[in-house]
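Coordinate-derived values only; no laboratory data. All figures in this text were calculated on a predicted structure; none of them were measured in a lab.
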Structure 1
Amino acid sequence: MDKIRRNRRPSAPGAILRGLFLEDRKISVAALAEAIGYSRKHVSQIVNGKARIEPEMAARLGKVLGTSTDIWLDLQAAVDAWDATQEARDWRPVRLLGVKLSA
C-alpha cells in the first residue's frame, strides 16, 4: 500500500489543542497549565507551536480533556515525520547497506 503524499505540513498538536479545546471550551492557557501540572509558559509554547508534546504531557492532556494519550502522540508524530522528511529531502547516503533502491 502506498503512503499518502502530503503537500503541506500537518497541523501542529498545539494548534489543534488551541482551536478544538481551549477556544471551543473557553479554557485559558493558565487554567490548562494548572490542570496538567505544567508551567503556563510551557503550555503557551506548545499552543504556539514552539514546543513538542511529549508522552507524559500527552497522557495528562488525555486525562484532563477526555481524550486518549495516543491522539496527542499521533499528531506530534505526524509533524515530526513531516519535518524529518523535509530536512532529509536532499540528503543522500554515503553508501547502501544491502538495500536495493528502485529508480
Structure 2
Amino acid sequence: MNERTQFLGRAGHVAGWEFLIAPGDDILATNGDRVIRHTPKNYGTSLLELMSRPTAAVGWARMPDDMEILFFYDKGDDNFGYALNLDVDYFSEWGYAPF
C-alpha cells in the first residue's frame, strides 16, 4: 500500500453468511434477517491484522449442539485465529480452528 491507500477491512462470504471485519476488529455478519455484531477481545493479536496475512482463511461449522461458528484463522500459523459463535457470542474465543 502507498501513502494514499487505506486498508478499510476484510469482507467475504461463507456458508450463506456475509461478513465484514472493520478497523477496531468489529465483525458484522449477516445471513438473511440474522445480523451479528461482535468485537473480539484483543490479547495481543488483531483480528484484522491476522486476516490480512497471505495465508488467512475463513471457515464455517455447525457444532453437535447445533450452534453455528465462523472461523477466522491463519493456515500459516497452525490455524490460529478466532471462532465467532453466531448463536451465543460470549462463547466466541481465540484458539486453533479444527480444519
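Of the structures 1, 2, report the one carrying the highest value of relative contact order in percent (Cα under 8 Å, 6 or more apart). Top value of relative contact order in percent (Cα under 8 Å, 6 or more apart), among 1, 2, belongs to structure 1.
Supply the structure label, taken from 1, 2, corresponding to helix-only ellipticity at 222 nm (-39500 (n - 2.57) for each DSSP H run of 4 or more, over all residues; to 500) with the calculated value -14000. Value -14000 for helix-only ellipticity at 222 nm (-39500 (n - 2.57) for each DSSP H run of 4 or more, over all residues; to 500) corresponds to 1 out of 1, 2.
When semi-axes √(5λ) of the Cα gyration tensor in Å is computed for each of 1, 2, the one that comes out at 22, 16, 12 is 2.
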